[in-house]
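Participant: Listed below are the structures to be examined.
Values quoted throughout were computed directly from the atomic coordinates according to the rules given, and no laboratory measurement underlies them. The model shown is predicted, which means the values in this text are computed figures rather than measured ones. Cβ atoms are built from the backbone, for glycine too; each structure is taken alone.
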Structure 1
Amino acid sequence: MNSPVRSVAIPSYQLVLYRKPLHPELFQLKSRKSIRHGHYDFEAWLMAGSHVLRFQHRNCVVSELITSRNDQLPTNGAVTAFPCAGEHDYDHEFKNEKIKYSATVQTETLSENLYNTTYQEMLDYARDVECVLHEWSVADGGRCLSLLELANYASEVTIQGFHLQAAGGLVLRTQTVFQHD
C-alpha cells in the first residue's frame, strides 16, 4: 500500500457546470488558449490547480469549472456541481441548443516516489505535445503541475486535464467533451 506524499490536507476538488460564461477577473489566470473552429468558439483558462473551459455554439455558452475553491463561486447559471472524489462520469444535453457535454473525473493519491515520477512524465508529455501548462511550487517545496491537452474537430472539442498537487500526492484527471449537432 502506498503512503501519501505528505500528511497534509488534500485539496477537495469540485466540478461546476454553468450555462453561461464565467468572467476572467474571478480567477488568477496563468495560461490561456482560444480556438475558433467552424460553428463553435472554445477557450481554456488554466490556473494553479484549476481550470475553466468555455464552449460557445450559436448563442449558447457552456462553461466547466474545476476548482478546489468553495468561496465566491458564482451560483447563477449553474447546471450542476459535484465533488471530484474517486471516479465520476456526467453527461448533460442542452437540447434546444443542440450541445452535448460529457465529463469524466478521476482522483488518486500517490506515494512520494510515484508522485514525483508521474509529475516528471506528465511534464515531459505536456512539453512534447504542446499542452496548455502551468508549473508552481508550494511552501514546503513540493512541485505542482496543471495541464490541458486540447483536440478540436469539426463539431467537438475534447480536453484532457491533469492537476497534480504535491500536498497529499493528489492527481486529478479530467476528460471533457463539448459537442454540437
Structure 2
Amino acid sequence: MAELTVEAAYATALYDVAKGLGIQEVILSEITDIKNLLINNSEFFEFLKTPVIEGKNKKDAVQDIFEGKISKELLNFMYILIDKRRTSKFIKIADMYIALIDESKNISTGTIFSAVELTEAQIKDFDEKVSRLVGKKVILKNIKDTSIIGGVKILVEGKVIDATIKKRIADLEESLRI
C-alpha cells in the first residue's frame, strides 16, 4: 500500500488493535461476514451510508443487529465509522484488512483468466506453481474470459504471466519479423 488512503488508514488501525489483542482471525471472520452482509443487503448498506439518517439511529440499528454477535472491538469500530461518516468505505476497509492479514501470513492473491472454467484441482496446481515463482503462498481466483482462445493469463502482485495462445502467436509473429 504505497498510498495512504482513508480506507488504508482505518484498515491499518483496526489491524493494529486486533494484532495487539491477538484477535486478528476473529476480526477477519467477523469483518468478512459483515462485508458479505452489506454486499448482499444493499438496503441495509444504503441505510448505513445515507447522510440523511442520524448517527444515533444508525448506531442503534448496528447495536441491535450485531451486539453479542461480533467482538466489542469491531462493534466499536463500526460506531467510529458512523461517527466519522465513513460507513460507505466499509467494504474497501474490509478488503484492505483482509489484504493486511494475507500479507502477515505471506499470502498473495491473484487472478487466473482462462477460456473455460478451471477445476479446483487445476487451480490448486496453478496455485502451487505460481507460489514457487513468486516465493509466497498464492491463492488464485479463476475468471472465465471468452476472449482467450486457449492457455491462461495470470495476474499476481502486479505481474502478468501470459501463457495464452494469442500471446504465443504474437511472440512467434514478432520473431518472424526479425
Structure 3
Amino acid sequence: METENLQIVKDSIRVIPDFPKPGIMFKDITTLLNNKEAFKILISHLTKRYKSYNLDYIAGIDARGFIFGAALASHLGVGFVPIRKKGKLPYTTVSEKYSLEYGFDEVEVHIDAFKKEDGTKANVLLIDDLLATGGTSAAASRLIERVGANCVESCFIIELTFLEGAKKLNVPVYSVIKE
C-alpha cells in the first residue's frame, strides 16, 4: 500500500487508552469503518493483493473479521464463511479450542462450510481486525484445515508485533499495519 494511503488508514483508527483495563491501548476500528475514504482504500488494497490468490472463500473471525471478510469476499466474488464462538452456529459444526490467559475458549465452523462442487480442496483466506497473541487466529486456521480446506494465508488489519502472535500461526501472515 502506498505510504499516503497507509497513513489515511492508520489515522482513521482511534486509540482508546486504558480500555478495557489499565495499560491497554485499544485499537478502535469503528472509526475506520465509518470513514468512507479509509475503508475504500483498505478494501481496494486487499482486493488487489488477493485477486490472484485463486480463493474460493474468505473466512472471518467473530465478530470484526465478519465486516472486513464480507466486504472483501464481495469484491473478490467469492463466498464468505463466519468462524464463530462456540454455540452460535445452527448446523453441525467442528470446533477448535485455544488457550486464554485464564482458561480456554472455542471457535467453530459448519462442517460443510468450504465445500466445492468439483470436490477439490477449497482455498481460504482467514481475516480478522487484529493479531495480538494469536490464539484465536491459530485455532481458526487449524479449524479451516480440519474441515478439509486449505488456509492459504491469515490477514489482519493491525498486528501488534511485540506480542509475537504470528509465530503461533501455521500459515503465512499478512498485516496491513504493524505496530
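Participant: Where is relative contact order in percent (Cα under 8 Å, 6 or more apart) largest, in which of 1, 2, 3? It would help to have the intermediate numbers written out before the result.
Facilitator: Values: 1: 26; 2: 19; 3: 16.
Ranking 1, 2, 3 on relative contact order in percent (Cα under 8 Å, 6 or more apart), first place is 1.
Participant: If you work out distance in nm of label points 7 Å out along Cα→Cβ at positions 58 and 146 for 1, 2, 3, which one comes out largest?
Facilitator: Details: 1: 3.2; 2: 4.0; 3: 2.5.
Top value of distance in nm of label points 7 Å out along Cα→Cβ at positions 58 and 146, among 1, 2, 3, belongs to structure 2.
Participant: Please state which of the structures 1, 2, 3 yields -9000 when helix-only ellipticity at 222 nm (-39500 (n - 2.57) for each DSSP H run of 4 or more, over all residues; to 500) is computed from it. It would help to have the intermediate numbers written out before the result.
Facilitator: On the way: 1: -3000; 2: -19500; 3: -9000.
Considering all the candidates, the number was obtained from 3.
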